[in-house]
Structure 1
Amino acid sequence: MLSPIRLVSEAAELAARRHNGMTRKGRGQEPYINHLAEVANLLATATDGTDAELVAAGWLHDTIEDTDTAREELAQRFSDRVASLVLECTDDMSLPKAERRQKQIEDAPKKSAGAKLIKIADKISNTGARIQTDLTAEERDDLADYVEWATQVVAGCRGGNAWLDEKFDDVVKAARVAL
């Protein structure tokens, strides 16, 4: 097993390599790795750095969904827990967007404690990235739609970490002000 610092560092490196060249929605098409770094940092802060596997899974939470990375590779390189957390946070991209979103709402309460924290951190990051000054009508609609949906997902994930719950509430308030 890798030491905690190596586990997190190697997860960050793999996430950067696998997401190389990808950009995220919002914030002027910034590199996608910024989202993964933010999620991992939120998890590290929420747990006071005591759960390296959770932070590593935060770095990697989109690798199965967005790249040709397999669960088995993550289990071999990191740990079974990291791989399981990432898989638990992976959407079935063969489903239409509306079905994937509904499935996230329905599945949220059934997720492991760690996966719930990753989901909340992910929604904090994605909501924050959509908050900008001078939103266009399309950006405003996207933000309103995302906040409504994310709030439903997070409702099924709450209670595992008061700080993350509060951070989500704060970003939702900021989004509503921006609208």
Structure 2
Amino acid sequence: MHAVLGRHLERLLDYHQWAHERILEAVAPLDEAAYRAPRGLFFGSLHGTLNHIAVVDRIWLARVEGQPWQFERLDSEAAPDREALASFLADGVAGWRLWLSRQDEADLGKLLEYRNMAGQEQRQSLVDVVQHLVNHGTHHRGQMSAALTALGQPAPILDYIYFLPGRLDIR
């Protein structure tokens, strides 16, 4: 592996935080009832969906660190309100950045053996786990963007390509 891989994963985690901030800004104008109302999303409301992203980020972090999970369900409550949830999301990305800073390029190709939420044994490379983490967040933030549009609210621009200007570090 090349050092470029580690920098790329760092950039993906930076994107993940940037996208969290954009979606949080987009839901900020909504009153609490609109924010928590069922929207036909897999995790119900905008809050439920953001909360799910936060929970899954921490479940995966616990897995790669070999720690017990903090949550038993994918819809467990990570934080009760928007401010606490924003902090929880940011702390989760910070935890991922710290974990990544302790890995060398060879570590990133290693397989993580774990049990999924159904208890089934799984194996994935650490690179694929980080890619999945960010992609998972992108998937659910996209659902939230559609829900915001249906509410007549502007959806944030979350495309990775809009995150990149000024951030490329190619050596």
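Here are the numbers for the structure shown:
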item	result
Structure from which 21 was derived, relative contact order in percent (Cα under 8 Å, 6 or more apart), options 1, 2	1
Ranking 1, 2 by mean count of other Cβ atoms within 10 Å over residues 57-64, the structure that comes out highest	1
Given -21500 for helix-only ellipticity at 222 nm (-39500 (n - 2.57) for each DSSP H run of 4 or more, over all residues; to 500), calculated: source structure among 1, 2	1
Which of 1, 2 yields 0.99 [Cα Rg over 2.2 N^0.38 Å, calculated]	1
Which entry (1, 2) yields the derived value 1.00 for FRET efficiency 1/(1 + (r/R0)^6) of positions 97 and 145 (r between Cβ atoms, R0 = 25 Å, to 0.05)	1
Read-out Kirkwood radius over Cα pairs in Å, for residues 33-136 alone, computed value 14.7, structure in 1, 2	2
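A short reminder: the numbers here are calculations on the coordinates, not readings from a lab. Values in this document were obtained by computation on a predicted structure and should not be read as measured data. Cβ atoms are built from the backbone, for glycine too; each structure is taken alone.
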